[in-house]
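What follows is calculated from the coordinates using simple rules that are stated; it is not laboratory data. In this text, all values refer to a predicted model and were calculated from it rather than measured experimentally. Cβ atoms are built from the backbone, for glycine too; each structure is taken alone.
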Structure 1
Amino acid sequence: MLWVPLITGLAVILVIVQTQLRAVNQSWAVLTSTTFTVVVALLLIPQLNQIVGFLQSLSAQAGVSAHYLAPILKTTAIVYVTSFGTEICRDADENAMAVVVELAGKLIILIIALPLIEAILTAVLGILG
């Protein structure tokens, strides 16, 4: 819980620094933003263990195979990584690159979802006879 005010406070300080830094050197401002993003992501990775553990116990209680949980976790990770990458590209005024990162993330999510789509269609066809 204490991570949120700490990260927010640091982000506000860095935004103020970046405002001045952009006037002097745009590339350093982008590097600062990227470094902040990577450091915060690395600090929060251990917190993900709680989420994964909770989802695994929830799927076990519901009787859902872990086979179906993996794509959900992968998709969530891809969404976050894609979002970070997109925002970093936009921060560097590289909108075309941001669009390509978004497209790549969406395509990978679709590829990950294919087995789930197949399972749903198989179930529906089984019900219909």
Structure 2
Amino acid sequence: MRKDAGFTLIEVLAALLIFSTAIMGLMHAGTENIRAVQVLEKKQLAGIVADNQLLLALNSQTAIKPGTRQDGVQLAGRDWLWKIRTEDTGTSGFYRLTIDVKEKTSEQILVSRTAFSARKPATQIRVEQ
């Protein structure tokens, strides 16, 4: 028998160890990638909820006044909770609106956005007779 006819048992075991370590690293990277995609999907949907609620608040016919409003909404089969804080900026008729959005099943705020509104007071029309 020739000594150079094949691999020794030690060489085969070393090759398997290297191969299995590489596979484990790839599997870990794959699961982390899936987790990251799920987090990005949540943040994207929470951003849509925040944008929608801010637009509704800014385009509402009711007067904007300082305070806090909160409610829930359903989007993409998930329940979301939002809270809008309206604060006076010190300038007459100029308000800061801050919205926080989270999933109903979690306490972690996924998205926080700020918008500003400048509303002129309603002008009164006098009718003379």
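Comparing 1, 2, where is distance in nm of label points 7 Å out along Cα→Cβ at positions 10 and 50 highest? Show your work: numbers first, answer last.
Numbers: 1: 1.7; 2: 6.0.
That would be structure 2.
Comparing volume of the Cα convex hull per residue in Å³, for residues 18-57 alone across 1, 2, which structure shows the greatest value? Present the calculation step by step, with values, prior to reporting the outcome.
On the way: 1: 59; 2: 27.
Ranking 1, 2 on volume of the Cα convex hull per residue in Å³, for residues 18-57 alone, first place is 1.
Assuming 1.8 is distance in nm of label points 7 Å out along Cα→Cβ at positions 82 and 106 as calculated from a single structure, say which of 1, 2 it is.
On the way: 1: 0.8; 2: 1.8.
Computing distance in nm of label points 7 Å out along Cα→Cβ at positions 82 and 106 on every structure in 1, 2 gives 1.8 only for 2.
For the read-out helix-only ellipticity at 222 nm (-39500 (n - 2.57) for each DSSP H run of 4 or more, over all residues; to 500), a value of -14500 was computed from one structure; give its label from 1, 2.
Values: 1: -33500; 2: -14500.
Considering all the candidates, the number was obtained from 2.
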